[in-house]
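Every number here is computed from the coordinates shown, using simple stated rules; none is lab data. Quick caveat, the model's predicted, so the values are computed rather than measured. Cβ atoms are built from the backbone, for glycine too; each structure is taken alone.
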Structure P
Amino acid sequence: MAAFERAVKHGFPVEFDVHLIADGSLVVFHDEDLERETGIKGRIEDRTFSELSGYRLEGTDEKIPSFDEVLDLFDKTQLSLLIELKAAGGNHRALADAVCNRLAGYKGPYVIESFDPRALMEVRKISPDTAVGQLSQDFVKNREGLPLWQAIILKNMMFNIKISPDFIAYKYEDTNVFAARAAIRRGIPVAVWTIRNNDDYQNAINEGFVPIFEQLKFEDIS
């Protein structure tokens, strides 16, 4: 929450990931596995919010926030939210439903993205006016445990024909991939992730991308 509070203070829109956990709660956390950020082994989807409240992030006093906490902070700020659905274990439908239901009463601007095209198709059904974006990268180069056929489908965003995403969000180092370049040529807005230095930030801006950044000094951002 400290990071989100700083974003509000400096007027930055934010990107964050949402998980559906064991008790039906929605929480904001990046990884599926808890260990890197909390030192606790296990999947976040297998925990309840009560259990997660006892964990701390990276040795600080910060806890894993609920989706409600984050939305309450940004409500009425008019800062845009880029909300990533982190589907796991086939819960894409339940996750999309829970997130869309919660956002139904939210007044601020937001869009939804996901690596899982099934989650985006569910959002299209539930909330057809919500802008959605397909996340991707060169999964053939970095398989991340995926079978080759699935890596090819996701790398080339083959479900875009069905989803018709309003934007795509591609790994910055992989934007030379044909599918990413094709989206650019068609005029589809492209966000790039994750920018971690000022040179890449400026280059991304110059190329017409929307940079998703972290760990940059505020004075370096124009």
Structure Q
Amino acid sequence: MSVPLTPITLEGRFVRLLPLTNAHVRPLLSAAAGSRESFQYTWVPEPTTADITRYISAAVAAFEAGTAHPFVTVRIDSPDTVVGSTRFMNLEYWADATGHPSTRDFPDAVEIGATWLSHDAQRTQVNTEAKLLMLTYAFETWGVQRVVLRTDARNAKSRANIERIGAQYEGTLRHHMHSTDGDNNGLRNTAVYSIIRQEWDAVKAQLQAKLAE
């Protein structure tokens, strides 16, 4: 099941998340063109017009199908500077206890993923606040029961970042998808984390404290 999505803009003190559109080819091309050494375990489009255009077209098609809401990530202190992308994806609309299809306008669970940032935006407030904005929207506007975050099981930096925001490790999906670097016989093991509704207040306070440091 999918439900038509409405474009969302999320804004904080450090970052603005805008709906990804075909107008973002050049800004994303610039964001992807810097150092790529941190992208070893993360699929990021190549800094070519053709690859960025394909990337955006697929993301826009997912939005139109109601299966994902992709964003471009913009630094507030440099409003025209796009530094990456992220999205809500794998939206779940649960049947009720008797098996009847969901009648909700919003998902019951969602994944935050497909996240990447240019090298100079990493280790800044950008990712922390983007996660806070997205989690707040998911739990407090959509009213989801659960948010999932996943990463390559080998990506120690990504796993540490996910754990620092308070997400709980659920397990590893073995040979879950193709690996970005061709290692492990070309197959990726995926570490799965989640935050559930009962944990949200504590996670929110923790993220807010990090931004206040």
Output the label of whichever structure in P, Q has the greatest value of relative contact order in percent (Cα under 8 Å, 6 or more apart). Q
One of P, Q was used to calculate distance in nm of label points 7 Å out along Cα→Cβ at positions 53 and 117, yielding 3.1; that structure is Q
Mean count of other Cβ atoms within 10 Å over residues 77-84 derived as 18.1 - corresponding label from P, Q: P
